[in-house]
Structure 1
Amino acid sequence: MSSLTKRIILLLAAASAMGPAAMQILLPALPVIKETFAVSDDVAQLTLSLSMFAIAVGTLFYGPLSDKYGRKPVIMSGMVITLLGSIFCFVASSIELLILGRFVQAFGGAAGLVIARAIVRDVYGGEDAARVIATLVMVMVVIPMLSPAVGGELMARFGWESVFLVMAALSIFIALSIGRHLPETLAHPVPFEGARAMLVTYLSLFRSRAFCGYAFCVTFVSVVFFSFISAAPEIMVSVFGRPPTEYGYYFIMIPLGFMAGNYVARRFGRRVDMDRMIAWGGCIAIGGILLAMVIQLLGFKQPVALFAPIALAVFGNGITLPNAQAAAINEFPQVAGSASGLTGFLQMAVSAVAAQSVALIFNGTAFPLLLMMFAAASLSLLCFNLGVMNKGVVSEAVVEASD
């Protein structure tokens, strides 16, 4: 296969979006879930943070499995697991069962998130992979980032449980479409010899300073975003005094910023090298967060005063993320699935901790959130710089582990 058709890129984008969309569609309902089950903020927050952790765990397994058994059967299996988890959530009668169902749902959704990037790397190389991943992410991001608005409308009209029926229907549609339209792109399967061999491969990847630099850059870029989405619904209610359904509409500014950043990454991908794009995006993200801090210090308490500068920060993230993801995977194309999986695990595991931490440090203002986002954006740029300085230091152990 020389290239992917637009139809298949759209299909991969939809599959990639399932995990994040399932996670974010419930965001407007978090205050309602807290009241429905009579639980505290941090317990209700587990429906989000443990979903993120489930995606993190799933990415570790789906990558190596797809390297051995092929991309198509593994991604289809993930959609089936998402379907089962969505049904379980719909019938859950307690907060514990709801959290468990959300874990299963998100674990299945992780398959598309990992394997779509590996499929792109199967077909393209180098700068072209970064451009296609930027296109993939730009399309993919529409579904999960608009899902809070959809979730808010579903909650208002049919009750918050209805979001799970929508996710179940989407899982069925995507699974059937993949079965019909997606070709197998894995040319040379890599033997999978169990958990020990998988661990050896991951440890070998960690020995590459360049891979770590890019992977942790991706990780902390994700922390910026997930910290915001985990805290913003409560800030809308507690700080700005707005109903939770309004969150989804203000949130639309965030995907627009991210998509604009993805467009820049795609538009200038052939003219500007990936490392420079990553650095530019990181600086813009830090600037946007600092602007949000200044506006809050000046006493502006309207939602747009928070969401607009964060949209600027996310614009920077939209430039950084596809380039850093492609660069991390490009370090070791012979184990693209494993490299993509490890990158995804770091993204979601650290973001899950950050999302739960935001609920614990919330003090009735937006400042704990903004300070965490600023720290994450700064760490992202620092990790990237440390990795680039040592880009020539690459361990041959990854190649040996995959043989």
Structure 2
Amino acid sequence: MRKFLTAISFALTVLSVTAQAQLTERTIDEIKAESMARAQRGAYPLGGLDPKDVAQALSLIHTRDRDEWAKGWSQVAENYMAQGRKSATPQEAAVFYKKAWRLYYFAQWPVPNSKGKQLAYDDAVKAYLKYAEAMNPPMEVVKIPFEGKTITGYLRFPSGASGQKFPMILAISGLDSRKETVADSYEQILSQGVGFLAVDSPGTGQAPIKVSANAERMFSKVLDYLNAHPRVDSKRIVVSGVSFGGYWAAKLAITEKERLLGSVAQSPPVDEFFSEKFLREGTMGNREYLFDLAPAFINVFEGAHTVDDLARLMPAMSLKAQNLLSKPTTPMLVVTGVRDTQVPISDIELLMRSGDVPKESWINPLGGHLGREPKGWTDPVIFSKVIIPWELRLIAQSR
């Protein structure tokens, strides 16, 4: 009887998720209403934004035109940039520059796929770097040569003696997060004696290449850089990736096993996610995502211009199709939510039972993508209460 009831419950969940995923994209009025609601409860992707600023920006936007979206948010951001320039101290200015960065970042959300959104992204980086001028310990912008281009990253070490070597987190952004957002999330780990290098995932931000079946080679170059750095403890490097960045973290746990102490993957796509069926039924029109999930993927994939292009390109990304899942892995923490509609729970189950090393998981039964849910498990809370403690414990055990 219990098995029968479990099967019914599972079937209802699948039907609910499928029905939700097949909804069409939100209208501009729906986007505005949902954005305001998320801002008021501090939910992604509006966490950290003042609801008053959100309301002001939304009052300037009347259509789904990408440039109009960017302009509305940027106008509010520009006010904070002006206040930052007038500030008496770097610390006072940093408060305004951080507000401006968050607004510019949302102006280009989810990806800078128009002229106005690209301009907003460029302004977001400028605002973040102005904000970073007051950081203590300081942040260094590093440029790593890669295939005739450059990998740009944000490097921060804890306060300490100049000759001291530190454990490190290689932090990878997701589809619509950026190195700036993951650097902001990992700032709290510095006080625990651990540094980090934040980088954009392929196809996003300032990454030199787009998504392809072998784009993880970019992160291998980053690991070369970290291994050669005189202040990095090369035996204690942990990779961490959110959402599509979690895919790279999961893949690196296999391909770079010998150079990683561990891996944290939040809602990592693994196999079913990359199928044409899930693309058309789970990604297109997804309502857990605020808007434009499929267009965002089109923007980051090499050679993609349409959904049909994605359907052709995505299956090759599957870790199962690449024959990697049977290979040894570094220790892993996998984080997700049972109600995640963006990455199927079957992908998490497949990853958890693959490889040769027991993995740990944190699965929120009420959580959606990344395990987040509005009644307390927001992105910052998951970072501070789940991810960072696991990383610190792993690092401490390696001494």
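Readers should treat all values here as calculations from the given coordinates under stated rules, not as data from a laboratory. Computed from a prediction, not measured in an experiment: that's the story for all the values here. Cβ atoms are built from the backbone, for glycine too; each structure is taken alone.
Between 1, 2, which one scores greatest on FRET efficiency 1/(1 + (r/R0)^6) of positions 217 and 369 (r between Cβ atoms, R0 = 30 Å, to 0.05)? Let's see the in-between values first.
On the way: 1: 0.90; 2: 0.65.
Largest one: structure 1.
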| request: Tell me which of 1, 2 gives -27500 when you compute helix-only ellipticity at 222 nm (-39500 (n - 2.57) for each DSSP H run of 4 or more, over all residues; to 500). | output: 1
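A value of 2.6 was computed for distance in nm of label points 7 Å out along Cα→Cβ at positions 137 and 241; which of 1, 2 is the source structure?
Comparing all candidates, it corresponds to 2.
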| note | Note: distance in nm of label points 7 Å out along Cα→Cβ at positions 169 and 385 at 1.7, derived from one of structures 1, 2, originates from structure 2
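For which of 1, 2 does semi-axes √(5λ) of the Cα gyration tensor in Å, calculated from the coordinates, equal 30, 29, 20? Provide the component values of the computation, followed by the final result.
On the way: 1: 31, 25, 18; 2: 30, 29, 20.
Among 1, 2, the structure yielding 30, 29, 20 for semi-axes √(5λ) of the Cα gyration tensor in Å is 2.
Can you tell which of 1, 2 yields 11.5 when mean projected area of the Cα convex hull in nm², for residues 153-256 alone is derived from it?
Details: 1: 11.5; 2: 6.0.
It was calculated from structure 1.
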| The value 27 for relative contact order in percent (Cα under 8 Å, 6 or more apart) was derived from one model only; which of 1, 2 is it? | 1
